Structure 1
Amino acid sequence: MMTILAFVTAIALLVTFHEFGHYWVARRCGVKVLRFSLGFGKVIYSKRFVNSYTEWVISAIPLGGYVKMLDEREG
């Protein structure tokens, strides 16, 4: 059981750093980031800070993540 927990924790940390790299580069290039999500599936926790376009999300399945950016068709 501890091995599975350690695996999920390690993957979650790696995904966090990986996705933050996408977020950081997008912001440095002037691209608006609409959502920074850790995990997939049903949203467990969501937070949007004042004067920010980005919604920070933690979802139910912690084996991945994504950064949703504003594309030219959306605005």
Structure 2
Amino acid sequence: MSDDIQNLRHALKSEGLSVEKADDKQVHLAHGTSVEVIGPGRYRVLSDGHPVSPFDSAEETAGFIKMDWAQRGLER
């Protein structure tokens, strides 16, 4: 597994978010949310396969997902 995916998994775990499935380029979470690596240290959040936003760090990505789920009343 790539360093970017490992960093992302660690950041998600620190925010209390569980990974359901992962491969070398993407992780899949609950609620149709996934994150793909788009470059070194760059991530794109997808909702039901549709791009939401790119981020420059794993921590920023995980924080966004946590905030988004909280605003939508979704459980982690």
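Of the structures labelled 1, 2, which one yields 1.9 when distance in nm of label points 7 Å out along Cα→Cβ at positions 8 and 32 is computed from its coordinates? Going label by label, the one that fits is 2. For which of the structures 1, 2 does the calculation of helix-only ellipticity at 222 nm (-39500 (n - 2.57) for each DSSP H run of 4 or more, over all residues; to 500) return -11000? The structure behind it is 2. In this comparison of 1, 2, the computed figure 34 for relative contact order in percent (Cα under 8 Å, 6 or more apart) is attributed to 1. With distance in nm of label points 7 Å out along Cα→Cβ at positions 16 and 40 derived from the coordinates and found to be 2.1, which of 1, 2 does the value describe? Computing distance in nm of label points 7 Å out along Cα→Cβ at positions 16 and 40 on every structure in 1, 2 gives 2.1 only for 1.
Computing Rg/Rh (Cα atoms, Kirkwood Rh) gives 1.04 for which of 1, 2? Here the read-out was taken from 1.
Here, each number is a calculation from the coordinates, and none is a lab measurement. Since this is a predicted model, take the numbers as computed values, not measurements. Cβ atoms are built from the backbone, for glycine too; each structure is taken alone.
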